[in-house]
Every structure is written in structure tokens, then in C-alpha cells.
1. For distance in nm of label points 7 Å out along Cα→Cβ at positions 107 and 323, find whichever of 1, 2 sits highest and give me its label.
2. Using distance in nm of label points 7 Å out along Cα→Cβ at positions 139 and 219 as the calculated read-out, with 2.7 as its value, let me know the right label among 1, 2.
3. Among the shown structures 1, 2, from which was the value 15.5 of mean count of other Cβ atoms within 10 Å over residues 203-210 calculated?
4. Comparing mean projected area of the Cα convex hull in nm² across 1, 2, which structure shows the greatest value?
5. Here helix-only ellipticity at 222 nm (-39500 (n - 2.57) for each DSSP H run of 4 or more, over all residues; to 500) was calculated and came to -22000; which of the structures 1, 2 was it taken from?
6. Ranked by distance in nm of label points 7 Å out along Cα→Cβ at positions 187 and 235, which of 1, 2 sits at the highest value?
Structure 1
Amino acid sequence: MNSQVLMQGFPAPVLLTYGAKLNYLIGAPNYQWWRLVAPVFIHIHLPHLVINMFSLWMVGPYVEKLYGSAKFVAFWVFSGIVSFIVSYLAVRPDSAVGPLGRFLFKAIDSPSAGASGALFGLVGVLFVFGIKFRHELPEGFKRAFGTGLLPIILFNLVLGYLGREFIDNAAHLGGLAAGATLALAAEYRRPGDRTRVSLPWRVLQAVALVIVVAGFYKVVRNFKRPLPPSPQQIALAKRQPFLNFVHGLNLLQEQVSLVIHNNDTSKVETVKEAVMQMPAPDARAVELRDRLLAILSQVVEASNNKKPVDQALANELNTWNADYIDWLNKGAHNGN
């Protein structure tokens, strides 16, 4: 590992190996649900980690002091998970149009990771705390929390808007909403209050920790397994025979040109043999290949006899080119 990787970011395969979010791995048919959990605890590069941990150091102690460790764990974990669920739902190329669309939605399914969504959840907790308990808070708390957090929230949203091409704003908004929602149901720990944490919050804390442990167990279990192919890779694999055959026909056309213009027949037999070994994607492709091979043979024969290509053969080649272009267009339209 070198400093450049630490500062500029880990390669996508490394991030994915450690559990980064990628939609096609989470949805059918892969169902790697742990990629909604593990990304909360991994980061793209060192500055990303430092910024988030500094933010946690600034915000986290307030939340834990006000609500206790059980609720803090629940706030952090569930806000983080919800943030990645919203991020998963926000990968919608059709909706990522215009500045606002690109702010809320992503056109490309790319690896995503980081604790920002969970941090926004803690901000949501303090925002609701300041509003919900505003009548019993001293002035300093009123200025720091509740509506006092609006400038910070708005600043981060503006920052996200400016960096919408690479910042996962959907995750931030999802985490903010999740933290705010959880805080609506939570009572804070008042000074001198020694009452026990209610059972539902203990249960939520336990569930959160079980989910995290289970998520990282799945990461470890799948650590050395190859990633399933993406839809793009599957589509390319299906299209590859068509592309290979097109490449073969292009090589044959190149040989025709070399023979006509340079009398160069040195590679004709090698290319013909290679093209004959390529599987044809359809019957029309077989016909086109055989016609071009016949034209190439006639061109070679004319070259060996030191005769120019006659008009009939030139017309046949032009007709073949038109049929070839028509077949190419239909193949592209049909997804071959």
C-alpha cells in the first residue's frame, strides 16, 4: 500500500472485497445484503476517513451523553443502514437528469462507502432533540441544537449539490431522515437521571450489533470469492461472439483491399482459416462470410493472373458492403 492510494482512493475491486455498496451485487440474483451494512464502516481513502471521524468526534459525544450508549448504537447503525438503502434506491439513470436530478439520483451504479449517512443521522437526532425539548433546554443548547443546526445542514446540502457528481446525497438525506425519525421516539437522559434504558432500546441495540457482526461475517466469508459478473459484463459476454465475427469480417475486407491495391496475398490463407474458426451468430452472418470469401478468392485469382478487378466483381463487392452494413445495423438494434 502506498501513500497515493491512501490519499486518492482504493481501487474499486478492493472496496468491493471489503463490502462496499454496489447495487447489482445487492439486488437479484446476488442478494449480498451485507453491502448495506459494511459500507458504514469502510471509507474510500484516508481523507474521507479523517473527515468522518473528526465529525464523529465533534457530534458523537453529545448524542451519547444525551441519550446513552444503547440509543447511540441504534442511532448510528440504523441511520447508516437506511442511508445505504436510500442510496441503493437512488441509482436511477432515468431520473438523474438536470442539476436537481443529479443531486438526488445517480446515473451510474458505482461503489459507495463511508459513515457520512450515519453522521447525518446523528445530526438529525440533535436537530429533533433541540426542537422536541426546546422548552426545557438552556439558551446555549437552543442555539447549538434544533434550528441552530439548520446552517450546518444547509451548508452540507449545498456542498453536496456542488459535488453532486461524486457525493452520495441520497445517502446523506436518508441518514438525516432516519436519525430524525428515531429521535422522535426517544427520550433523552436528563441530568441526574439514573433510570434504566427501556427494553425496546436495548433490543434495538442488540439487533443493531447482531446485524453488524453478521454483515462482517458475510464479508469475511466471501472475501476470497470472485465477484459475480455485472449486467454490463454479462451483456458484453453475450455480445462478444457477434463482435468477434464482425472483427473477422473486417479482417477479410482488409485482405481484399490489400490484394486489390498492393497485390499482397501473404496473409490471405491465415486470415481465411482464422475467420472460418469463428462461430457465426446467425444464418445471415454465414451467408455474408461465404460471399466475402468467394470475392476474396476471385480477387486473389485476378492478382495471381496480373489482371485488374473487373466491373462485375467490383459491383459484387459494393453489393456485399451494402448487405453487410444492413446486417450490422440490425445486429446493433437487436442487441447482438
Structure 2
Amino acid sequence: MPSENKRWRIGVIGAGEWGPNHVRNFAALPGADVVGIADLRQERLARIKLILPGVATFSTASEMMATARPDAVVVATPTMTHFEVVGQALKAGKHVLSEKPLCLTGAEADELVTLAADRDLRLMVGHVFLFNPGILKIKELITAGHLGRVFYLFARRTNLGPIRSDVNAVLDLATHDISIFNFLLDSVPVEVSAVGKAFLQPGIHDVAVMTLQYPGDVVASIHVSWLDPKKVREITVVGESRMATWDDMATMGPVTVFDKSVLKKPREYADFGEFQLLAREGDVALPKVPREEPLRMQARAFLEGLNAPETLRSDGRFAAAVVRVAAAINDSISIGGAPVKV
């Protein structure tokens, strides 16, 4: 097992939207040295040098890995390239933190997971909301039984843009909420159904509404859109005892717990066995949630996972399950919303 005091040499592949954020966060952590950045576009590499002056930059990933000799690489390239680039890094003997989703199909995901396992390499995927303090608070409430048995979950993730041309809103947006639901419930849906529409670009769905059936008769629904007037990032969890919401846009605090439920009481003056359902209204609480950048927490968790592989929260197998769910959702959309087994 590597020493906990090891300083890991980190390379970053892709200096577009997210690459610079990874550079900034790893450069700030005591257990890491950012030793090289690779991108095809020189203007992006020039911007990186403003963040980390003196860092070595390269035009190709292979040149960066061979020359800078990182122990691990961050893959922050377009989704369509993930399978090839992650595979290249693993074959070069590098641990990998990849942006989500890991790839496009379950078969590709399985191949990458096997590749990492065969070489005893860590493969983690940046499902960054698993490191969001508000989501972690919701997880804590569920695990402690504070909400009681979970009945259903609902997620809404909308905005006017940014509009992508490489993947649809399911792969771009819904994979966040799929990963959150799988994390909160410690399970994977058994069946999904979805409808989606491509209003702006042929074949690329801007809007999708989906239903996920989890084990234990738990149902979840997700609404995602690039074509909405309001930016919304929220989740509702309804339990038998209490209900909770997470709102990433909230100013007072991201998590609210509602001491609300439905009571089942015998009806007065009714036949034996008849019950009435009564809504119970209680207090509303805003639990304290620490504030820390989720991407910084994710970077720290990756370094911890390099030292202790069993601690990886969003490892390759977890990410592969998310890929399978997203693929099933897109299959359902293509056949008009019919249910698809995961």
C-alpha cells in the first residue's frame, strides 16, 4: 500500500471548461504536484500558465504522460473521447480520475473497469455531486433513519443553456441526478422509462423527463432541460416520517427538513378496519451544512483513494452503473417512452 505521505504527481488531459478547475484544486492540495497539462489548443494551455506558472504543457496526452511522468491523470476531455483517452491512460499505467460520464455504453465501461483492475490501478469518475456537502447531509439523514422509509425522490435540473452538441441533456445533466439517487439509495434502478424532445438540434434531446424504479418499491423521477427560463438544481426526498429538500440555489442553506408525514388512524363511527389518512404538520428545520467547494473535496478524495483504494466513493463500477442507467433512458426515449430494464 502506498504511503499516506506520498506526494502524487498529477497530469491533466484537457484544458477546456473543467480542466483549469482541476488544475487549480489539485495545485492547492498538499498531497499533489501538478506536473503536466495536455490540450490540442495552444490558447488554452496559455491560460493554464496564468493559473499555474511554470507548469509543463503538451499538445498530446501521450507526450505529457511520457515526459512529465505523472502517477495519475485527470481526463477532462469531451464525453465522446472518454473511452479512448481513459483507456490510453490506464494502458500507460496511470491512475485515472475522469469527468462524468465515464463513457457511452455499459460494454465500454466494463472494459475500462476490467483494464484498471487487471493493472491494479485506481479508476474514479467525477460525479461531483457525491461530494456536495448538501447531498452528503441528505445521505446522512437517510442513513440515520431520520426520514424513515424512503417513498420517492424527485430531481429538477434546468437552465437556459449551456447547450451542448456532443451529448444530449440526459448524458450531460441527468447523469448528475442518477449518480445522486444511486448514492442516496445504495442501489441501481431495475427499470426506467423516459420521453425527450430535440427542439434545437436534430437528434440531440434538449429536454427529458424520466422515471426510475428502484428496488424496494422506491420510485424516482428526473426532469432535465437546457431550454428553461430558470436555473434550478433541486432534489426532494419524501420519507415515511419526514421529507427533505436540497436546493443548490438557496440562499438560506441548501437543505431543508420538513417534519411532515401522513398518519393512518381508524375512522370514527366507521366499520372495523376502516382508516383515514391525516396529514401531520410539524417544524421546518435548516440543518447546518459546511461550505466547501465540491470539486476540492473530490480532488482530496481521489488522493485519499490512491492511498486507500477501498475509500473511492465513485469508482469505476459505480460509474459504470450510471452509464447503464443513462443508456437505458436513451433507449426508452428512442422507443417512445416504453419501459426498459437496466
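Readers should treat all values here as calculations from the given coordinates under stated rules, not as data from a laboratory. Because the structure is a prediction, the values reported are computed rather than measured. Cβ atoms are built from the backbone, for glycine too; each structure is taken alone.
1. Biggest value here belongs to 1.
2. The read-out was computed on structure 2.
3. Numbers: 1: 15.5; 2: 20.1.
It was calculated from structure 1.
4. Evaluating mean projected area of the Cα convex hull in nm² on every structure, the highest lands on 1.
5. 1
6. With respect to distance in nm of label points 7 Å out along Cα→Cβ at positions 187 and 235, the highest-scoring structure among 1, 2 is 1.
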